[in-house]
1. The value 4.8 for mean projected area of the Cα convex hull in nm², for residues 19-66 alone was derived from one model only; which of I, II is it?
2. With mean count of other Cβ atoms within 10 Å over residues 27-34 as the yardstick, tell me which of I, II scores highest.
3. If you work out distance in nm of label points 7 Å out along Cα→Cβ at positions 115 and 259 for I, II, which one comes out largest?
4. If log10 I(q)/I(0) by the Debye sum over Cα atoms at q = 0.16, 0.18, 0.23 Å⁻¹, for residues 91-210 alone is calculated from each of I, II, which structure is the one that comes out at -1.13, -1.38, -1.55?
5. With FRET efficiency 1/(1 + (r/R0)^6) of positions 203 and 307 (r between Cβ atoms, R0 = 30 Å, to 0.05) derived from the coordinates and found to be 0.05, which of I, II does the value describe?
6. Suppose you compute relative contact order in percent (Cα under 8 Å, 6 or more apart) for every structure in I, II: which one lands on 17?
7. Figure out for me which of the structures I, II the number 0.65 belongs to, where FRET efficiency 1/(1 + (r/R0)^6) of positions 139 and 195 (r between Cβ atoms, R0 = 25 Å, to 0.05) was derived from the coordinates.
8. I have 63, 48, 37 for Cα extents along the principal axes in Å, calculated from one of the structures I, II. Which structure is it?
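Please treat every number below as a calculation from the coordinates, not as lab data. Because the structure is a prediction, the values reported are computed rather than measured. Cβ atoms are built from the backbone, for glycine too; each structure is taken alone.
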Structure I
Amino acid sequence: MINFHRFTLPNGLKVIFHQDKTTPMAVVNTLYDVGARDEDPNHTGFAHLFEHLMFGGSANIPDFDAPLQRAGGESNAFTSNDITNYYDVLPSQNIETALWLESDRMLSLAFSDKSLEVQRSVVIEEFKQRYLNQPYGDVWLELRPLAYKTHPYQWATIGKEISHIEQATMDDVRSFFGSHYHPGNAILTIAGNYENNQIEDLVSKWYGAIQGKNKGARILQREPIQTEYRTLTLKRNVPASAFYYAFKMSERKSEGYYIADLLSDEVGKDKSGKLYLSLKKDKALVHEINAYILGSLDEGLFIVSGKLMPGKTFEDLDTALWEVLETFKNTLISTPDLNRLRMKGKTSKAFQEQGLLNRAMNLSFFELLGDANGINEEEAIYNAIEASHLQDYAKSLFNPNNCSRLFIASESN
């Protein structure tokens, strides 16, 4: 059980405080409810660009990292299609340094031409190095628009194309900040050895004067039900041919999400899983194969991916893969296997929650979902999943008309 204290400032800032008396460290985690799905289709990559811009100096503080480092702390951030998350870890006695820094950049960025040009160059270089000039780097640039035709999940967090970042103007940047970076669109989670009243006083001191705004309505086009097997084969200079089967799955807040998560652990089991035993051990078609979910807030993707053995064909793989997926639809998982899946999830969660930073980030995320206490309710949800639930879900999931398949063919084969 992860205990927490929750309150909201008059300006709309939601605050979660988690007390941990065993640690000398503190975490300040700020989740902004903005991701790549909130971007204009003609101006993509902005959420990720802002992840970088937020370290480029704010209204009253020209250098974000230097004061934090002098206080013995460190910071980082990440962007997804759904959220942007910033976190600071530092000695608990210096927590006001982090609150000073985070509140000031929530108040206003510096919006300097120099910072925009520096961070624009960094993001463009990242786009080139990680997505265009690296083996398999463009997989998500190709797979997302294959799987999604209307929902903004059709582009990756880096953006659709480099030109969108190259053409970003200062007016674009100011508008994006004004729409999404304000107290009403943020969840601040603090973890450490403090008392509730201390945190309420500190947060009010540093954030209370920031002007509140109404949270904008999020109106996204819902992805239509997929009705055909979508396939795409590309030739690339890669060491081994690769395959990606993307199945549409339930949104994050639904019961189906948890069933899909448990099913992915069963389908993707190494050494003893059906896919591994059939495609790798018995037929020697692949030298690796995995199954996982993306964890998207809206309708997400259940992925089966891997790499072919030299000399093997995609046609052989496709036939064998669908044969194995049929077995998940036709047979019930055994009770011992189901219990092992539950225990694996419970153990993984326990290890994750040992870290103060992970607890803080997860509390923020569950508050975004609707209630931070959801972090304490997940185990019961997983324990309520029966073998029949997994089988029924597999029947609807593993349907060719629900699948988008990407083959990356090695030019050397």
Structure II
Amino acid sequence: MPTYFLSTNFLNSNFSPAQSAAVERKLKEAIPDLIKIAKLEDIALEVTNQAREPLYILLTGPADDGYIERFAGIASAQRERFFFILISEDISAHNYKRLVRTGGADWASLAGAAGEIAEIFARRRGAVAVERSGGADKPASIAFLPSAGGVGNTTLVAEIGVGLKLQKATKERRICVVDLDFQTSHVCDYLDIEPRLKIQEILEDHSRLDAQLFEVFISRHSSGLDVFAAPRSKFDLRALNVAALDALFGLIAKRYELILIDLPVTWFSWTADIVANSSAVIITGINTIPCLRQLAATLAEVREARPDAGKIALAINRCERTLLGGMARRQHVESVLGREQVFYVGNDSAGMVESANTGTPLALGSSSSKTVKEIAEIAAFCAGLAPVWVKSA
């Protein structure tokens, strides 16, 4: 796919022609086939004829809030046609997040533009390269199944996904979250990104789900985690069939090596298929007698849906702590659930409320907290299931 350098002052930026020319010279050393254009209209015909992915547009510009806001608006509106990489002085974390969540832009620093752009290309094109060169037969997928409403299933999925992308050992793995709670989805709210999955389009004709449309459906978090989630809608979920989900998961399986699936509490006709075909299932709940009974009942349903059982674990969320830091009423869990593999996550209500309100996962700001470390244990369980992708000879 050609790469273009937009040499004009885009959006009337105050970036000098001399600065832009200096960046262009460095970029041409790293990207010999870089094509210089003066305006986007110069490549209008190629945009019309393109097939698989947006065209890459590199440009220089300032890092101030006003410019980033205007630029992000254009990147969001044009994400199906262009993918912009803004080269500028250092930008704030807020502005970087604003760019990334458009789905149509990224950022590289002036000092290290060539290397950083190469990394951006590798992240975006790497999944396709793996698909063409061969790799693991099947990615690892973990289905997170809530035993009841309000047990924090989505919160755990989001925290685990971000946590894995922040860990040195797993940050280079291709990891995504798939939210199948189409009516009340809120994983993107938790991560402060925009939901982009248009599930109705797949329902109407799943054969039109190609690589280009698939890219549009991805919501990208600044940590590197990709999310597939739909805007909340009260459409009739009975129309959602296995064929539509197969089309979506078929492309996801070719792009990612670790898939975290956020299931709704309601059991649909396709839930058993997801549970049966996942590498592992984690059932979530809280430590109350009614919920422990629901956990036990859900566990029985999961075992019935998985002929070979496979790996099944339980996550008891929002546990109260004892004075010595242990988990209160742990014996209740053991008496109801026996010798199952159980993860305990302590109650950090203040931290979770702050995290939800700011759209900043705990993993990004409280890495030393007990709760983050307890969630990291579940993340390690998930990471242990991920296959190692090996390039074919």
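1. Of the options listed, only II reproduces it.
2. I
3. Across I, II, distance in nm of label points 7 Å out along Cα→Cβ at positions 115 and 259 peaks for I.
4. II
5. Numbers: I: 0.05; II: 0.55.
Traced to structure I.
6. Comparing all candidates, it corresponds to II.
7. This figure was derived from II.
8. I
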